[in-house]
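No lab work stands behind these numbers, since they all come straight from the coordinates. The shown structure was predicted, so the numbers you read here are calculated from the model rather than taken from an experiment. Cβ atoms are built from the backbone, for glycine too; each structure is taken alone.
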Structure I
């Protein structure tokens with residue numbers, strides 16, 4: 001039995017589907033049974049509960065071969081760091097008490113840094129926390145900026161005819177499709193090919209700037225003159241809060257943007273065959289175009 005936390009997210013759901021397609025026994029963990037039903041229909045066992053509840057997680061983690069552990073984001077949290085540490089501590093406690101021997105932990109580029117990275121700091125803390133658990137083999141996967149983050153531009157494109165964020169448009173950095181992360185998660189859960197405490201970078205297909213990425217996406221959606229605009233930190237924060245992101249979480253994402261602008265993570269990372277993944281931005285542009293078209297259909301309806 002393999003356990004997937006965050007089973008309704010981009011990575012967890014895709015990893016679970018890969019494993020189920022291979023005939024593996026999979027237990028999916030989440031708060032919303034309805035959102036996990038599609039995986040249950042494919043053969044998964046659902047564990048429905050709150051990840052802050054260590055007793056629930058101990059039960060979900062008991063008698064399994066390996067766990068994919070992640071801290072699902074809650075962008076509405078009044079204090080994002082407190083939320084991260086509550087979930088992180090619950091995961092570590094459950095791993096210890098359930099006797100789990102193999103854990104693939106979702107971390108991030110920049111998790112090696114002890115400050116100045118916004119929400120990534122919570123993943124730094126979780127690496128430290130899990131490294132302190134004796135007798136468990138832990139692989140920390142450190143993927144880079146998700147291509148799926150670009151989907152947050154769809155409301156901006158619809159409302160203002162442009163894309164933008166607080167990140168510099170000319171800063172080249174690594175970007176990755178979440179399906180490539182999921183493939184690595186599934187592979188390592190199946191093979192359990194790691195011992196002790198280890199780290200692996202996942203850097204996507206190539207480095208590119210947001211201007212380049214949005215240009216490629218614009219051409220795919222038939223908007224050849226789509227521009228990327230760098231917002232001020234204040235503008236970006238107001239835009240996030242207007243969409244329901246809490247003031248504290250917004251502030252931490254601005255800090256992460258500052259770190260990316262300064263090249264503190266995901267910039268000029270050494271590439272190898274192992275840390276380079278296959279999905280190019282040109283392929284992801286098709287995913288973006290489908291999501292963009294769906295918003296147009298909703299408006300028409």
Structure II
């Protein structure tokens with residue numbers, strides 16, 4: 001018997017049905033996948049383990065549940081005993097800016113709760129971070145939402161950052177509306193990767209403005225604008241857009257860029273703690289842009 005099929009059957013039997021099991025599963029999995037694997041388990045055993053509607057274990061299902069229940073019920077207590085005496089590791093993925101400038105302020109309160117806490121940090125963007133979460137290579141991620149969040153990845157939106165244009169201070173441009181007078185913009189555009197939300201709104205305005213330079217980070221966008229290579233698009237974080245050679249033009253009407261915390265399955269105590277610290281941190285620094293629940 002496939003051990004994963006037995007684990008899924010344990011949750012189905014424990015919670016009284018497939019849909020309820022999916023809602024309470026300690027990791028993300030879709031209902032059709034559970035249904036298919038339950039059929040495979042029944043085919044392998046040659047018996048029907050439960051009636052679907054209304055849910056009821058068969059005699060064979062009762063026997064199998066009695067066999068697997070002690071093992072799966074005791075997994076967490078055994079894991080806790082094995083972990084006792086070892087320092088917990090919290091694996092976090094985010095952009096270099098988040099890990100460098102903001103994560104230390106969130107981790108410090110966690111270290112007070114758990115002085116032995118060890119960190120493993122990885123830099124990446126949304127799709128890469130989601131893949132690491134699903135592969136269990138990291139526990140938690142903070143990222144700008146470049147696209148729809150992947151299935152099985154849980155998400156809490158924390159921050160909504162207004163989009164802005166960055167222009168060289170010597171430029172005579174005073175308002176972005178001047179750029180929208182034609183169907184296309186001649187000035188070179190400098191953009192971070194996957195700023196699709198900006199391009200989508202341009203298309204709604206009927207404007208064509210392809211990127212001339214795709215910079216690898218928001219900091220690079222700022223540097224290239226400061227050096228006179230074109231106009232940049234960024235977010236309104238003061239620590240990113242403050243530069244003596246650059247002016248900032250707001251983009252009213254453009255949708256904001258969202259920053260979110262991502263994880264898989266039920267949030268662990270460490271994940272719940274860092275989300276709580278993140279909400280406090282954001283409301284203290286950027287109260288007008290907070291998207292986190294109070």
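Things worth noting here:
- Calculating FRET efficiency 1/(1 + (r/R0)^6) of positions 208 and 280 (r between Cβ atoms, R0 = 35 Å, to 0.05) for structures I, II picks out I as the one with the greatest value.
- Structure responsible for 53, 33, 24, with Cα extents along the principal axes in Å, for residues 64-199 alone calculated and labels I, II on offer: I
- Among I, II, which structure scores highest (criterion: distance in nm of label points 7 Å out along Cα→Cβ at positions 72 and 248): II
- Source structure of the calculated read-out (helix-only ellipticity at 222 nm (-39500 (n - 2.57) for each DSSP H run of 4 or more, over all residues; to 500), -12000) within I, II: II.
- Structure from which 0.60 was derived, FRET efficiency 1/(1 + (r/R0)^6) of positions 152 and 176 (r between Cβ atoms, R0 = 41 Å, to 0.05), options I, II: II
- Identity of the structure behind 60 (criterion: percent of Cα pairs over 25 Å apart, calculated), options I, II: II
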